[in-house]
Structure formats: structure tokens, C-alpha cells
Structure 1
Amino acid sequence: MSHQADRIVFTGDFLRPSVAGLRPTQHENIDWLAKLLRTPVEMASGLPCETVHWDNAWVNGARIDSATIEAIYSMFWRRPDIHAWSQIFAAETLPAMIEDMFARFFAGSLVIGFELPPYLTRFCARHGIPFIDCSLSPVRFMDDLLFHLSSGSAAITDALRPYGVSEDLIRLAAGVLSSNAAKANPRPPRPESLLLILQTRFDKVVIENGGFASLLDHLDRLRDIAAGYRHVLIKEHPLEPQTEIRDALCRALPDAQISDDNFYRLVSHDNLRGVAALSSSCVAEAGYFGKVGHYLIPDFDPDNLTPGIEAVCVDDVILTPDFWRDMLGAAGCEVSDKDGLRLLSKPNRFRQQLRSAWGYNQIDSDIAVGWAPRAR
């Protein structure tokens, strides 16, 4: 059953707890998206905007606190921790009381979310609630971060497509970036190398069969892939080194070497021929640099993470009222007249706001900062 939206609700994966305990993890991302898009959305439609997220002690306008999260997990017969989150992340249905709670939060709205989880998009589908998911694109080497937008609505999807960033433009950017390796790589990889990327342990992209996959779970597949290369480089995740995994990989692949070089310098070099990981975005990026990508989780497909009909890659057009006039108009909302208003594009705007660069800063802004003290 469909509903005419009378408000906009910004939200995300608000049931995800911290690895360290019963603390929220997505409230800052949800708040960021809400504040980023609230003004252009309001200019486009005039609809009131709300936010649904979990933040302890009812601060920052939270609709949910830790006691509520505990109650929700108990309805799933789970303790509220990161392992239980992986089990409910893709829930097809919800217990009746949670269904009713979500209905109070979202009924009659259009949902705009930061990395919406399947348990929530499936709820929206059951109730005819339109949604637009805003996930960060795995392509992270453009002048700024890109978004993958998707919707369960065919009309909104049709409105999204004309705004898509072309694959050819991304290929051009990869070609320019790869020139960095020709002038700034004192330690090139050896010929015919495979780069193995280690990931963080607790992430939605490593959820497999309701738990978290490890590289050691797929060691046989990794050995088979590595047999097609002359050398293997292992690159740990900079924010979460996993000594036990690294050491086990070195025992399993005795000729492997550890590398702390920048991913983009490595993938730009002709000696590197392939990139492997459980599910890292680095595998998707590798293809733009002419490398072979290997996902170790069987049948992993990044498109399966798209909650809507299809993912459309967009740039900072997401900040324009005209963009949202098209999206909300496609959802049946009344919208104001187009005005062509657009901010000037600014490199690294989203990177800086999210404080996330995935190593791109090392070959871009950090170089300029390093030069600054020597400037005259």
C-alpha cells in the first residue's frame, strides 16, 4: 500500500552497536547526511524534515536510546552486540512490536538514508514507503567522494539515471591518477604481483551466513588465486592491524611480503597485475586501473549491497535543490520551480566533512601540505 509523503525522514542503520559495547555508531553519519541535505530538500519541497537515530541519553534530537535498542534486540532473542547485529542485518521480517515501532517512525514519510540496511528497506517495501539510499561509492579516487544512490521506486530510479557519473569519466580519472606512480614510487612492486587487501573485522561487507568472514575462512581460494601470480603483497588495514591474520597469511604464503605503500601508488604500477580481498572496494577500484579483481567471499557482488533497484553514481549534484525537485517530484511530492542553483564544486568537500580519505589524501592533499613549510 502506497502513501503520499507528508514529511522527510533522514535515518540509517541505527541498530548497529559499537564493537566496544552498547554505544551508537551511525548517529554522526545520519546527522551529517540530514544537515547536508536538509536545506536543498526543504527548498525543493517545503516538506518538514525529521531524523531517526540512536544516541544515548536522548541527546542530539535522538528518537532512540540504549534501553530501546536493548528492547529491540531482546525481541529478536539476541543480546545487543556487534555479532547479533550481523544476524539481524538482513532480516526479512521484524517482530510485530518492532514493526509497529518503525511504523510510528516512518509511516507517511519519504525516507532518505545513509547506507540503509536491508531490515529497514524491506520494512519500507512492506508498507509502501518510498526511500532513497545514499551510500558512499566504492570509487574513492575522484576529486571528491561519490555517492551511490538507489531507490525501491521505479519512478525515482528513472529520475536518478540522468544524473549518473559516466564510467568513462571515472576511467579518465584513474588514468590521470596512475601517472603518479611514474614519478613517485621508490619501492615498486615486483613484476606479476598480486596485492592482498586486509579489511576491518566487523563491517556489513564481510557479513557471510549471519557472521563475519575472515580471510582464513577462504584460504584455499586465496592459494588458488595466488598460484596465478609470481609474487604476493599483503597490505594491512591502517585502522585495524590484525597481527594474527597477517602472520597466518605469511605462513600460508611463504613468499609473501608485507607492504605499507599507498594503495593507489601500488595499483597504478604496471608490475601489479591483480588485487584480492574478501570484499574490499579496492577490488572494484582495481578494474579502473586495468588490474584483475578477485573477491574471496564466494559469489560476492557489490551490486547485491544496493538496497534499491539499481545504484546510480552521482557527484555533488546531490547538493542542488533541482536534483531533489526531480527526486521528490518522481515520488509524487509537490515541488517548487527549478532555479538552476548550484554551489561551485570543491575538491575534497565530502572527504573533509566525513574525515575519510581511504589513502587518497596521501597522494593528493598531504603532498601539498608537506611542501608548505618549504614554500617561499
Structure 2
Amino acid sequence: MHLFHYLGLLLFFCFFPLLACSDDSPPSMLPSSLSAKLLCKIRGESFIDNTEYFNKILEGETIFGFHFLPSLTLLIAKDMGLNLGLIWEKHFGHRKPWDGIKPALSIYYSAQKSSFIIGIFSLQDHALLEPLYLSRKPFIEGLYFKLANDKSYLSGWLNWLTLLSKKENQPETFTFHLDGAYYDSNNRIKYTIPFQLAIYHLGGQGISVKDYSLWSGASGLSLCFPGSFPIHGSSYLLFNSYVKEIERPFKKGWAQLHILDWQMAFLGVSLSYWYGHNFSSENIGHPLYQSIRIADHKVVHYEAIRSLLFLSIYKNWMPRPGITIQAVYRPYYDFKNRLLEYSFACKLVYTVTIGCPKRFQ
């Protein structure tokens, strides 16, 4: 393991100028460029996600289903609107046919490159790393904001999961995510300096459940080389820290993540290396990267060091505007446990807008 540790450090110093190249900011969730008084929008996705994992940190599962998100947008003013609709989250075999339907209501404000949303709304795309964010459901109950200019942006959202209930001895829980970056480019290269933060908080007064918070974050540098076959590289330093006492094998941890991505016209290939030492982002990020496994709110397995090598082969099709098909095959190797496993996923994403909107004059 020491050999791979030093190899990881060597990779870090070699690739520190390279960080995953992404869009300048996540795609907007708002119909801010539309001036129709009433607009009907349907967004949905059908998916299958299969993970052939048989390790002690995370066991695999096969999930397939759909997310269906119809909504009506009422333009109150030029920069303000009201969204009313529903969110239907269906995983086949997990619920009765009509379970998983939730009403959605939100109000938004959008001016130039800044925006604000409050209510229950769909969180579509984001730029957070997989170790810091695991999309468990297609909507947020809370608020979202974004501030941006020509060379930087800062966005974040608060997702309120449960409220305090003293009668049921239930604590309040929420997650908060922050995503920001500074970027610039010339004719041959584009660089980005990102910052990401994820917080999970459990608390409440007058109940027996002990309160605590978990902070996880990441930062680094990015270089992207455009062309016919763009090459992207990435290096991140990550950290985590528990606030207040909690029964965990460690209080703090750190990790490094390095990614090389090659986007060809017919296929995309990505190679990434993860080295984590006592790293945890429980209730926030993907469990596969973590040093602990949680069951019934207790640690049932612990590995101080996680050294993983991922290969991702992916393809995105857009047969027509508003329709995207995504497919990925992703094997990985666990150096410590000498374990080779894989996952694959396929997703159909579609968006339909009904109306005759015009852009603001």
C-alpha cells in the first residue's frame, strides 16, 4: 500500500495543474430567458443503474425507474416567476405504482447571471464531485442561489431533510452544498480554480439524539486543451471533519482525486485515481469512496485507506433537441483488497416545452 500511496502523491504533483474541465457553471434551472405569461414544461428521465459491487464498504444493487417532472411557470414580473407542478420519483419494485408523487411549488428570481429559488424544485445538473454529492432524489426542499460574472460564479443550495419533532424523538437534518470557480482562457488553453463544500448537520434540542455536523470540501486547479479531441485533466485535494463528538473511528480525514479525460467524437474515456485516508462524506457523497460503512447509524466496517483506480467509457447521444441518451461502463480496481468490480448505467433524458415564448427585448 505504501507504494501506491507514494505513487498517488507523485501523480498529484505531476497533475496538480490539471483539474477536471467542466462548463463554466451548471446549466440554469430557470426559464429566465422566457417571457411567456404561462409556460408548460415537462422534464423526465428513465434510467437503469447496475453496480456489481461485492465489497465490505458498499454492496451493489440494480435500480431502474424514472423521474417525471411536469410544471407550469407563471411569469409574475420580468425577473420573477412562480413554478407549480409535481415530481414523480419511481424506482421499480420499491413502491406501489402511484407512490413517490410529490407536489412542487417554488418561486424564482433571475436577473442577468444571478438567480434565487425557494420552495420545492428540481435540481437538474451540478458540478460537484461524486465523493461530495450523491443524487438520491431529483428535487430539493429548501433554497438555491447563484451569483455569476464573466469569469467566476458561486452557487449553493440548502436541502432541508427533516424537521425537529420532540414527540417522535426526531432530530432536524439538512445538507448544504456550495460550488464556486474562477476561470479564464486563451486560444489554446482554459484553466479553472474551483472550490466545493458539502455539509451535513443533525441536531435539535430536547431530544436524546446527539447532534453533530460533518464538513467535506475540495479544491484544486484545472487545465483544458480544446481541439478536435479535447483532453481534460484534473487534480483535487479533499478534506473532511466531524464537529462535536460522534462514534466514528476518526475525527478528520483527507483524500486526493486525479482524473484524465479524453473526449472523442464517437466515445469518451476517463481514467481516475482515488486515494483516501480516513475520508468520510456520509449522508452526502458516494459511499464507495469512503473509509467507513454505516448501517443503522453505526459503523459496521472501517478501512483507513481507500486506493481505487477507475476506468469510465461513456457516450452521449442527442438524436434531436431536448432528447439525450447517456451510457457509461465503469470498472474499477481496489488496490488494498485486490478487487476488480464494475458498474454500468444508461439514461434517457427529455425536455418538452409547450408554448410560444419570446426572449426579453
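Every number in this text was worked out from the coordinates using simple rules, so none of it is lab data. For clarity, every value in this text was computed on a predicted model and none was experimentally measured. Cβ atoms are built from the backbone, for glycine too; each structure is taken alone.
Which structure, out of 1, 2, was semi-axes √(5λ) of the Cα gyration tensor in Å, for residues 86-125 alone derived from, given a value of 16, 14, 7?
1
If semi-axes √(5λ) of the Cα gyration tensor in Å, for residues 174-325 alone computes to 28, 22, 13, which of 1, 2 did it come from?
On the way: 1: 28, 22, 13; 2: 35, 17, 17.
Clearly, the read-out refers to 1.
Work out which structure the value -10000 belongs to, where helix-only ellipticity at 222 nm (-39500 (n - 2.57) for each DSSP H run of 4 or more, over all residues; to 500) was derived from one of 1, 2. Intermediate results must be reported in sequence, preceding the final value.
Numbers: 1: -10000; 2: -1500.
That value comes from structure 1.
When you work out mean count of other Cβ atoms within 10 Å over residues 134-141 for each of the structures 1, 2, which one comes out largest? Provide the component values of the computation, followed by the final result.
Numbers: 1: 20.4; 2: 15.8.
Going through 1, 2 one by one, mean count of other Cβ atoms within 10 Å over residues 134-141 peaks for structure 1.
For structures 1, 2, calculate distance in nm of label points 7 Å out along Cα→Cβ at positions 182 and 214 and state which one comes out highest.
1
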